[in-house]
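Pasting the structures in now, so scroll down.
All of the numbers you see were taken from the coordinates with simple rules; none came from a lab. All of these numbers come straight from a predicted model, not from anything done at the bench. Cβ atoms are built from the backbone, for glycine too; each structure is taken alone.
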Structure P
Amino acid sequence: MKSVVTTVIAAADAAGRYPSLSDLESVQGSIQRATARLEAADKLAKNIDTVAKEAYDACIKKYPYLNNSGEANSTSEFKAKCARDIKHYMRLIQYCLVVGGTGPLDEWGIAGAREVYRALSLPTAPYVEALSFARNRGCAPRDMSPQALLEYNALLDYAINSLS
């Protein structure tokens, strides 16, 4: 799995060198932010069902046409799949918080996602709306510390930008 540490080491290996001072500072920064990331991961784990449900509701509120016959959210099976996918993205963000890198999102949530959605004629805008809602929903110190919220939001932004 890609993390800051594995990325730095792989880049140095590929260049045939030892990690540079800049590389090591990058790893040190990641380690210094680990407490905040783990706090965010813990808070998300405790509230993931609520966050995912509220995000799902927000995307359907913005795109009610998805409930029309033949659309992506028109049957109970499609509704369950859409809600599942949003929760899947939230779990990947939680995993990224733990590993300190975007590897889980890159490998399991983004790589090929746009092609899959296109092939299935599924719009990505509702997923972007759901993730944007989750991002805007967070509040420090109500939900987590300011630094933890910053780490969480950075990963949500990454996912949003990747799906946009």
Structure Q
Amino acid sequence: MNRTIGFKERRYIEELRILTKATAIDCVIDERFDRVVYVIRKGDMGLAIGKRGENIKRLQSVLGKRVEMVEAGETILEFVQNIFRPAHITKVEEQEGGHIDIFVQKRGDLGLTIGKAGSTIEKGRALTMRFFGCTINDIQVEPGDESREEDHSDELEEE
């Protein structure tokens, strides 16, 4: 996918490289949630975070924004798993029209994938569009999962 990186994003990527010695592939400035999301080269995540998150803390104070980091992935499944970590993404199904459906391991992971005020899902939508040219259509619990809670919404409608 062809991505364009503006002047401000380049400045932020360079700031990350200077402070952490890690390499960022891309950077998304999210004004809505007042944050900067870095896509870090595979294998550089530990270097980017630093001991006890010191590098992230320093970067946040320099930029004056919250900093989030996502490790790059070679496949769309690997990349989506990295975006929504610590939620357990089991599979990604590609649909017609450039849409994808994401399946999580258990119902409790749905909240993690959405995030507070929708921040995590918006990060996922921006990054999947930017790197793979597809939009997130739906997030579902993997069918047949024994550990998930039973859904009784059909029974409530009948009463």
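Key figures
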| read-out | value |
| --- | --- |
| Answer label among P, Q for the case where helix-only ellipticity at 222 nm (-39500 (n - 2.57) for each DSSP H run of 4 or more, over all residues; to 500), calculated from the coordinates, equals -23000 | P |
| Structure (P, Q) behind the derived value 16.0 of mean count of other Cβ atoms within 10 Å over residues 73-80 | Q |
| For relative contact order in percent (Cα under 8 Å, 6 or more apart) computed as 30, the structure of P, Q it came from | P |
| For -0.69 (log10 I(q)/I(0) by the Debye sum over Cα atoms at q = 0.19 Å⁻¹, for residues 9-56 alone, calculated) the corresponding structure among P, Q | P |
